Structure P
Amino acid sequence: MCLCYESIARFNQPMTEKTQSFKILIIDDEPIVREVLAAMLEVLGHSSLLAEDGLVGLEMFRRELPKVVFTDLILPNMSGQDIISKLRELDPQTFIVAISGYSLEVVGSDANLQKPFTQEQLQAVMESASQRFPQP
């Protein structure tokens, strides 16, 4: 169960329609997952901030105020479920995506992705986020 760099090359195609660009926070303790997810999001026109655990992620969130957060559910220091709860307290409008290699039963997330996921699934999630934050 691993996203791989070969997946990026396969999906490294220009975007076909104009989409909204977001600053996104990715919280995952696996460096390869953070890097590949950031690359997949970059193909869709988004920039990413990377955090290796929940404590670092929450600090980055407070400092950078991203509109979208991807968080793994199993992390050191605090669970993804605890991160989601804290993010909801800090900013209820944040679009939160729970990611996990295991079955997803998550309270408070806006979307869930089970690893490994496809670029198409990721794009569908980002289209949902765009509906939360319509362009002026």
Structure Q
Amino acid sequence: SKQAIPSAIQLKQLLHTYKYRDDVVLTGLADPAMEAKTVASAYAVLCYATSQERTALIEVLNCGVPCLVAGSEHLPDMDDAGLISFDPANPTDIAEGLMRIYKDESLHAVLAQKAINTAAQYTWQRTSGLIWDSIANPK
């Protein structure tokens, strides 16, 4: 059976036991300007691959920040985005993904470049073109 995803309270409690706890920022709800500054200065970001979070993921990628993603199987168009998958119910899996990025500078650089390349594919012009094509050429 699948474990439940830890709650925010449980994550905060676990964070106190984490060796690098002073390097972790839990933003919660932040105003857009503060969120942009935080993401742009981050070494890595944890994201969830949901339809609501897809735009946020692309914004993070656009900053050149490597992403660890829960549910990346829901992002088949981002196979080459350099995302690192993790099981959100497994704190060890999350920690191992973060440590891979933290310890391996060359991996971090590769993931950052893949992030920028992936985000560049998601423009408003391309999106509007795809919408228009789907309207003009229904299948």
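Where a number appears in this text, it was derived from the coordinates with a stated rule and is not lab data. Everything quoted here is computed from the prediction, not taken from an experiment. Cβ atoms are built from the backbone, for glycine too; each structure is taken alone.
Annotations
- Value 2.8, calculated as distance in nm of label points 7 Å out along Cα→Cβ at positions 88 and 112, assigned to which of P, Q: Q
- Which of P, Q yields -15000 [helix-only ellipticity at 222 nm (-39500 (n - 2.57) for each DSSP H run of 4 or more, over all residues; to 500), calculated]: Q
- When Rg/Rh (Cα atoms, Kirkwood Rh) is computed for each of P, Q, the largest belongs to: Q
- Structure from which 30, 27, 20 was derived, Cα extents along the principal axes in Å, for residues 32-95 alone, options P, Q: Q
- The greatest value of distance in nm of label points 7 Å out along Cα→Cβ at positions 48 and 128 among structures P, Q is that of Q.
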